[in-house]
Structure I
Amino acid sequence: MRIIFTSDTHGHVFPVNYAKNSPENSGLFCLASQIKKDADTLVLDGGDSLQGTPLMSYYLEHRDEYDFHPMAEGFNEMGLDYYTLGNHDFNFGYEAIADYVSYMKATLISANVEDLGGKLGIKKNVIHTMPDGTKVGITAAVTGYVNVWEQPEHLTLLKVTDPVEALKEQYEQLKDKCDLTVAIYHGGFEEDLKTGALLSQTTENQACKIARETGFDILLTGHQHIAVPSVVIEGTHGVQPPSNALKYCLLNVDRKADGFDIASELVTLDAPDERCQKILDAHSFMDELTGKIQVWLDEPIGCLEKKIEPEGKLDAALNGSKVAAIFNQVQLDYTGADFSCTSLANDPLGLKKEITVRDVLGIYQFANTVEVKEVTKAVLKAALERSAEYFDYDKETGEVTVSKKFLQPKIEHYNYDYYAGLEYEFDLTRPVGDRVVKLRKLDGTELSDTETYTLATSNYRATGTGGYECIGNCKVARSYSDEMPDLLINFIRKNTPVPEIHNSLFKCIH
């Protein structure tokens, strides 16, 4: 038998890159044209489907106008059998999930999501019998960090419990009824898979713990967006595909006298061909939606006084980012906070002089909202020390590079934060944890050791995620529901032509 596993497809249905407006070897339709679904194949998905492309952003704002769901069309075309929810699938509230589920032919499984609204039909587990009689027990869970990240109003009809305990319980129920047990976990590996070193003290990712404390034969993971073609932990075979439907996991499971031989690999999608075109032609009823999206994306919203060339990640971190300065100014103007911090996506980012909606969605790629935290000087210093860990400094050569901690096992340039409203300096020749050598207000006024200040940041960073527990532990002063891409669009429209923004004084000594 075979198992085909996708996860973190993030709204990628069509083989297109919306930010670049160009074809791409990705998407559920492209994937559907290249897999061979038959009775001996199970097709499974690990969630994070509803967020991530302009297609889904537009659809979710206008879903009452359509009698289909883009992601459901893609998954149904693949022949998806079972799926679970990822943390981003909760971002749009209960009704958005119910809308999605109503169009899906596959069965929704989750052992740690309780449906208080009664519309989702969630099963805690299923037992699927293959043609040769093999009974496959399947269960699933989402990271418990949904409770940390998600806006409370989105969880009024959903209860998310501890994933490890939920999967333990399901394993006990399945192990004596099945020949093969499979867990889908929308969470990742908390350890370096080569060295075994613990990567985080949080419970965001617990795949290694699940493998050790249960006895599942197969653990299908997601969330981290890292490529794991094959790993075995305490007898459990684990995999993880990268994001955006660029690759999928293929597992070949052969039954032997004493159990199963499991082999797995990551399969990269080929360029769309005539098989994909047939699927696209069969979904021509979606053309009106995709046409409206393209018009919306190309809508001019304003301009800059001067274009911003794509900023290299290390160069921007060392010398400051013009893009981050805009993000921070948006947050400062919107919230009235004393200070602001923001991060940038992993890709080098720039902005053309003439700006469209497509450009904004290309540079701010997340559906984040804004929160304001009450912080002290000590908290700000601790947060800046965490950002200063981004740099490795070679004393012999004087070379500065990006720390491996931000590159392995997952590329995390987005965990380096840029600040506004402050004058601050890093001395990279000093030890990690003691690199912040200047910290004061932009006007040169020293920060008080006893006064409380306000810091605007994303709802993501406000949880303390990314090593910023010092911020996560602070009291929330206020929070907002408008998403940053919308705030950026409004800011550019209001302030066009947008001048180069200077809202921090930063220096890196090395």
Structure II
Amino acid sequence: MTSLFNPNDVRLITPELVLTISAFLILGLSVLPDLGRKTWAPVLAGLACVSTLASLLSFVWMFGLEALRTPDMTIGFNGMFILDAFSIFFKVVFLLAAMLTILVSARYLEVERAHTGEYYALILFAVVGMMFLASAGDFITIFVSLETMALSFYILVGFLKTNRKSNEAALKYFLLGSFSTGIFLYGISLVYGTTQTTVLGLIGISRAKMALQSPAAPIFVLGVILVTVGLAFKIAAVPFHMWAPDAYEGAPTPVTAFLSTGSKAAAFVVLARIFSMGFLPLGQRWATLLAILAVASMTLGNVAAILQENIKRMLAYSSIAHAGYVLMGMIAVGLGDTVETREYGLKAVLLYLLVYTFVNIGAFALVIILRREQVAGDRVADFAGLSRRAPWAAFAMLVFMLSLAGIPATAGFIGKWFLFGAVVKAHYAWLAVVAVINSAISLYYYARVVVNMYMKAPEGAARLAPSWGQRVAIGACIAFTLVFGLYPQPIIAFAERSILALAPWAS
């Protein structure tokens, strides 16, 4: 009988254990007298993220990404946990997103007069859930990790307890999230009932052997659809997006930034692993389903964003549209008739999620520094005259808006180039045309922000006073957006080597 637990497996989850212990330490210290509002909490949380990131990168440096394709080094807990190059790529993304969120949070929490200890502990718990998701090789691991992340975000969205919008957003997010979890679980149960396993790799093998005329085949297809619906909620794809605008607007702005990037990337890593390992034999079917979701998300997201006066709601609908763009990479995986096309689709997904993390957190960071006493700073009109009050901030927002729109010489252009190219390679050129049209539509509402900053008079004379952490975060996001837009080769190479661990068709 095979043991479920092997002491050697613990080394594979060392980064997650470090973050978990750090989160509990922060929670314990935060209940001590006079420590609830001290600055040690973000420092400890930041150090935990930095040390975890360093350990991951040092592991890659010592053994190389090729070594991570060796089962003895990467698979633990009887296939339930996989530490491969693909998971490491996303763990780096999650940790970078968390570090940027921590940097921009301290001053914001001071203005909101919120306790900091539990806030940073919840950030770390959310990252732990994301990191386990990146390494999940089994539906049980996926479910537990997904709920660890989701429960942390439910609390974070409603963290401003005296703010009615925050409370309302948390309640809506929790109710709809619970409903989607039920759908996701029912889908898993149908898949398990027809394949007799929850291990993703074995599900793919079982489905490949299943006869098309088998009575189990329609049940399996229904399970795939329900699993897709459950994950579509997490990425805020239309028509499962209803929670996103209210949650993004009502949540503390740093949480909105983290939710729109880290949570979305975590859902996509699950989508990529499930569809590449478990559901690949049904690639033609689920790719058609994803194409419908992609077109609906891009179109509704961009059109609805035009109507928004609140910039957090505008970026929420923008996030829905960007989910549609990323789905194009997954469509190429399902429809690709060559190894090259499938790998190109996966590479496009990895690159775009990394780009989107930096660009979107940078944009929300600018919204955060506009927040001050009696001024929410989250209206498009609040950016009026920003080029006169803070030229550096206006330039930063200009860069982020151009990148989100996919203008050349920015990181966003490189990301969209790969996504559009992926569906063209998969013979879905019409979807690329739809995406280009939607990108043109998005120029309007991104340009509104730029026009307000550079062509309108400021409404107030107050100058911005960002913290050093906010300056560092914004500077890092600008640097990445511009450098990657001009010299993307190193990150592209990293993404290319990362997807080889996930691509069963290339083995």
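For structures I, II, which has the highest computed value of mean count of other Cβ atoms within 10 Å over residues 298-305?
II
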Starting from the value 1.9: which structure in I, II was distance in nm of label points 7 Å out along Cα→Cβ at positions 418 and 474 calculated from?
I
At a computed -24500 (helix-only ellipticity at 222 nm (-39500 (n - 2.57) for each DSSP H run of 4 or more, over all residues; to 500)), which of I, II
II
Once FRET efficiency 1/(1 + (r/R0)^6) of positions 90 and 338 (r between Cβ atoms, R0 = 25 Å, to 0.05) is calculated for all of I, II, which comes out largest?
II
Given a value of 2.8 for distance in nm of label points 7 Å out along Cα→Cβ at positions 202 and 442, calculated from one of I, II, which structure does it belong to?
I
Note: distance in nm of label points 7 Å out along Cα→Cβ at positions 138 and 394 at 5.7, derived from one of structures I, II, originates from structure II
Work out which structure the value 0.00 belongs to, where FRET efficiency 1/(1 + (r/R0)^6) of positions 258 and 378 (r between Cβ atoms, R0 = 30 Å, to 0.05) was derived from one of I, II.
I
If you work out Cα Rg over 2.2 N^0.38 Å for I, II, which one comes out largest?
I
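Rule-based calculations on the coordinates, nothing more; no lab input. If you're wondering where the values come from, they're calculated on a predicted model, not measured in any experiment. Cβ atoms are built from the backbone, for glycine too; each structure is taken alone.
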